[in-house]
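Chemist: The next part holds the structures, each set out as C-alpha cells.
Any read-out appearing in this document is the output of simple, stated calculations on the displayed coordinates, not a laboratory observation. Source: prediction; values computed, not measured. Cβ atoms are built from the backbone, for glycine too; each structure is taken alone.
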Structure I
C-alpha cells in the first residue's frame, strides 16, 4: 500500500487523493497567444527531477503541494499551499443575472 502524508489529515492511503498537476504559474488567458495557452493547457514538463505537484485529499477537499521525485516516484515532502503562496489573489465578482421581476440593465 502506498501512503501519502496529508498536511491536514496525516498519513493516508494514496487512493484517497487526486493528482492536480504540476505547480506552475498560469499565463493570462486574455493576454497570451493561442500557442502559449495551448502549451499551458495540454503540455507538461515531465522532467526527471523533483517536481512540485498539486494533490487533493478527496474526502476533505484539502489541496496541498507535494514534492515528488519523478524518477523514483518517492514523495520527498508535503506541505500546505500557504507555505508556497503567501499573497492572496482577488478575483472580480461574476456578473449577476437580474433576479426574477428585476429590470434588465
Structure II
C-alpha cells in the first residue's frame, strides 16, 4: 500500500511526449502486425515485442524512443529490453491510442 501511495504522490516529472516527438523521437509500437494494422499512431514503427531483440539494430541509440502497445505492459518490457542494450532515452508511452494526440 505504501508503494502505491508513494507512486501516487511521486514528484517525478511528467514526460512531455509532444516535445519528444517534435524533436524526432521514434514511436515504437511493439504490438503484433495484426494489432498494428487495426490502428496505430501515424509515423510509428512496428516491431513486435517477441521479435524486438532480433531487430534491435534497426533502431538508433542517439534518438529518443517512445514505446507503446495495447495496454502498456509490453511497452514497459520493450523499454527495459532497450535499456539493457544501452539505449538511454527510452520512454514507456503506454497504450498506443493515448499517443495519437501528440502527433500532428
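Chemist: State the single structure among I, II that was used to calculate mean count of other Cβ atoms within 10 Å over residues 51-58, giving 12.1.
Modeler: Checking each candidate, the match is II.
Chemist: Then there is this: Given a value of 15, 47, 29, 8, 0 for P(r) over Cα pairs in 10 Å bins from 0, in percent, point me to the structure among I, II it was derived from.
Modeler: II
Chemist: So log10 I(q)/I(0) by the Debye sum over Cα atoms at q = 0.15, 0.25, 0.27 Å⁻¹, for residues 35-74 alone, computed for just one structure, reads -0.39, -1.08, -1.21; which one of I, II is that?
Modeler: Going label by label, the one that fits is II.
Chemist: Could I ask something else about it? Tell me which structure, out of I, II, gives -2500 once helix-only ellipticity at 222 nm (-39500 (n - 2.57) for each DSSP H run of 4 or more, over all residues; to 500) is calculated.
Modeler: I
Chemist: Shifting gears a bit: 2.1 is what came out when distance in nm of label points 7 Å out along Cα→Cβ at positions 27 and 91 was calculated for one structure; which of I, II is it?
Modeler: Derived from I, not from the others.
Chemist: Upon calculation of relative contact order in percent (Cα under 8 Å, 6 or more apart) from the atomic coordinates, which of the structures I, II produces 22?
Modeler: I
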